[in-house]
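Multiple structures follow.
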Structure P
Amino acid sequence: MRVSEMLKEIRGPWLKRVSHTLMRGEEGREALEQTLNRYYDLLLQAVATGDPGWLKPLLIEWASLRTEDELQEVDLSLSPVMAAMIGETFNVAREVLEPEAALELYEALLPVYTYSYTEIARHEILLRVSYVSSQLDKVKDELQRLDRSKSDFISVAAHELKTPLTLIEGYAAMLREQIRKEEETSPIVLMLRGVNNGTTRLGEIINDMIDVSLIDNNLLTLSFQPTWVNRLIEHLVEETTTLATDRGQSIDVIPFDGWEKQTFADTERIFQALRNVMTNAIKYTPDGGKITVSGRTLPGFLEVTISDSGIGIDPEDQSMIFRKFGRLGAVATHSSGKTKFKGGGPGLGLPITKGILEAHGGTIWVESDGYDEQALPGATFHVLLPLRNEPPDAKAAKLFRSAEENLDS
C-alpha cells in the first residue's frame, strides 16, 4: 500500500482523534477541523512530492496567530499542539493499519513531521524575539522620555529657584550692613550667618542643577586656556585641607612625572571636577582616614588618581554613581552634608565631573574592591585629561600662538 493511500485511510480517525485531543468542548471544533483538513491536504502534498516545504505557509500562519498575551509567555504554545498531532498520527496508524504498513508510514512521515515541528518552533521563537525587541524599544523610549522630563524639570527648577535665592541673599546682606560692629554677637547676627550658610549651600546645589542641565543638553561651554595640573592639585589641597582636618584626615600628594606639563583646558571646570572627587573622598572616608593624590603620564593624557581609605564601593554600584541622582544608600536614611561622613547630597557632583571631563575628551572611572565599613577597602578615582599643545578651537589656538610669538620677540 502506498503512503498516500495509507494517509487517506487514517484521515477520518486522525481528524476525529486530534480535534478531540486539542479541543474538549464542541464550541470551535468545526473551525479547528477545517484547519486540520488544510494541514492534512498539505501533508499529503508534501509526502507525494517529498518536499515538506508545502507545509511552511500554513505553519507560519499558525505561528503568526499568537496573541500578545501568548507572546509574553516563555513556553512555546504551538509546539505541544504539533507534538499532539504527531503522536495521534502514530497512534491511529498503529490501530488502523497493519504493523508493516504502520512502520512504513512512520518512516515516510518522520522527516515531514520533523520539519513541521522545527519550522513552527523556529517561527515562534522569531516572533517572540521580535515581540521582546519591540517591548525593549518601548521601555527605552519611555526611559528616554522620563530622562528628558527630568532634565527639563532640573533646568526649570534651577532657574526658578535662582531668582528668589538672589533676593534672599540681597536682603540678608542689607540687614547685615545695618548692624553696628558692637552688635556682632547679637542673636540677629548669628541668625543672619545661618541664613548666609543656608543660601550658600542652596546656591551650590542650584549651580550644580544648572551644570547638569547644560551637560544633558550639550550646552556646556569650555574656555580653553593654559593649564598646569600640578597647580590645580596644589590649589585643590589648599582648599580642602581644612575640610579634611576637621575630620582628622590627612591629604598626601605624590608628585609624578609630567604633572607640571602645560596643557589646554578649562581651568575652572577641571578644578571643579577635581574638587567634586576630593570632597567625595572626604565624605566617604571615616574620621582619621587618609587621602592620596597622585597620577602618571600616559601617551596623550595625564591621569590624576585620588585614593581614599574609606568604605569603598560595590562593583555593581561603580557605574551608578556617575548617573544623575545616582547616590548610594536608601533615600529614607538620607542626611544632608557636603563633607560629613556618609553625608548625603543630591547626587550631582560625580555626574557633573564625568560630563566636564568627557567634554574635554577625557573620562573618569573608579576602582574599589567593594563596600565594607569595617575593613575599609577604599576607592581610587582615575581622572583622565588629554594633553593638548593648543586649544581645540582654531581661533583660540591662533590667538595663543600670536601671543607666544609676541612674547618671544
Structure Q
Amino acid sequence: MSNVVVSVENLSKSYRLGQIGTGTFSHDLAVWWAKMRGRPNPLLKIGQVDHGNRDGEELMALRDVSFKVLQGEVLGIIGKNGAGKSTLLKILSRVTAPTSGKVKVKGRIASLLEVGTGFHPELTGRENIYLNGAILGMTKQEVTRKFDEIVDFAEVEKFIDTPVKRYSSGMYVRLAFAVAAHLDPEILLVDEVLAVGDAEFQKKCLGKMGDISQTGRTVFFVSHNMSSILRLSRQVLLINKGTIENIGQPERVVNYYLRSGAASLAHREWLNSKEAPGNDAIRIRSVRVVNEQMQTVETTDIRQKTGIEIVFDQQNATVPIVPVISLYNDEGHHVFTAIDTSSKWDKPCQVGQYKCIAWIPGNLLNEGRLTVSVALNTFSSQTAIRHAVVQDVVVFQVIDPLEGGSAKGRFTRKWGGAVSPLLDWSINQESEEIP
C-alpha cells in the first residue's frame, strides 16, 4: 500500500491581469467606451501616461510543478518572495483552484496561510475554535477534548471569550496555529506567518510541527529562515519563478539556494540599487563575512575574530539608522542579536554609501555552521522601524583546529551549546586541612 499522502502532477496556476475599476459605474463606462473607440482614457490627469489595455496578459504563478510527499514527512518550501510558495499552499488547501494539473490528497488538511484568514473576526476565540473544528469535519465532543490544549498552547486564556478582531497579530497567530496543529489534521500547511510571533513562540511551534510529523502526520512548511528549514525538514523544495528548481536533501538544497546569485556563501551583493533590499531611505548593497585581513571567508578559526561587513546606501539624510546582525546555528537556535550602540548612530548619516563591520570576538561561537541575518533599523525606546532586512543573507563555518587556545583545551570531541567562550578561571587553596 502506498504511503504517498500528497501527489502533485503538472500543476500550473495563472492569473489574468486586468484593469482596476474606477469606483463608479459611470466612470467605468466612460473608460470602456473610450477604449472601444481607440481613444485615450478620459479620466487620466494631465501628465499621466495611459499604459494601454492590459486585459489578456497572464501571470504564471506556478508552471508544471510535480512532486510527491510521504506520510509523516516534513517538506520545507523555500524561495524568494513571489516565487509561488504561497500559491502552492493555497491550491493544496483548496483556497484557490489550479489552472491545470492534478492534486491528490489523502486525509484532512489544516492550514495557516495568512494573518487574518481562517477566523471570523466577529466571533470569539472560543467560537472560532469550534467553527474550525466543524470545518475539518470534527464533532463538538472531539473539539471539546482538545479545547484546553489549544488554549494553553496559544496562551490566550484571558481573551478566549473576546472577539478575535480585538486580538493583536501575535495573539491571532498563536491561536490560529494552536487550532490548526491540535485538531488532528493528517496534513498541516504552515506559511511564513509564524514570523509574526515572538522567538519563544516560534520555537514552540517548530517543536510542535516536529511532534506532529513523529505521529505520522505530514507538514508543509514555508519559511525564509534557513536554520528552521534545516532543523525541521526531511526534504526541501526550492521554487523559483513558479517552477521547481531543486528538491531533495535539506542541506544540499539550502546550500544551492544560498549560493545562487553569489560566488560565495559568505558574500552577497546587489549591483542594481533598485533591486537591493530596503526602501527610499536605506538600501543594503552587500553583506559578507571577513577575517582580520578583510578577506571574504567561508570558514573561520574558532580562536580568531570574524567580521560581518554591511555596505549600505543612505538615500535620505533625515533618517537615523542602526545596523543589526542576528546569528542562527544549524539546530535553528538563535545564537544572538547585536546592534551598534555607539552614539554616532544617533544622528542620520549624510547621503552616500557607507560600510560598517561588526566584529565577533574569537572563542565565543561554537563549532558549526552559522547563518547571518542583517537589518538597518530606526530604534526608539519601545519600537523599531525596519528599513532594510535580509534573512539568511550569508553563511559561514566555524572550526576548531584542535591546536590549543580554544575553550576545549585538550579535549578533542565536539560539545554542545550555541557558544563556546574561553573564560578566565581562578583557583585558590583555602586551607591545608580538609574540614
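What follows is calculated from the coordinates using simple rules that are stated; it is not laboratory data. No experiment lies behind these values; they were computed from the predicted model shown. Cβ atoms are built from the backbone, for glycine too; each structure is taken alone.
The table below gives the values:
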item	result
Comparison of P, Q by mean count of other Cβ atoms within 10 Å over residues 146-153 - largest value held by	Q
If helix-only ellipticity at 222 nm (-39500 (n - 2.57) for each DSSP H run of 4 or more, over all residues; to 500) is computed and equals -21000, the structure in P, Q	P
Winner on distance in nm of label points 7 Å out along Cα→Cβ at positions 186 and 362 once structures P, Q are ranked, highest first	Q
Among P, Q, structure where FRET efficiency 1/(1 + (r/R0)^6) of positions 210 and 250 (r between Cβ atoms, R0 = 30 Å, to 0.05) as derived comes to 0.30	P
Comparison of P, Q - label where distance in nm of label points 7 Å out along Cα→Cβ at positions 98 and 378 is highest	P
Origin of the derived value 2.6 (distance in nm of label points 7 Å out along Cα→Cβ at positions 306 and 370; candidates P, Q)	P
Source structure (of P, Q) for log10 I(q)/I(0) by the Debye sum over Cα atoms at q = 0.13, 0.14, 0.15 Å⁻¹, computed value -1.29, -1.36, -1.41	Q
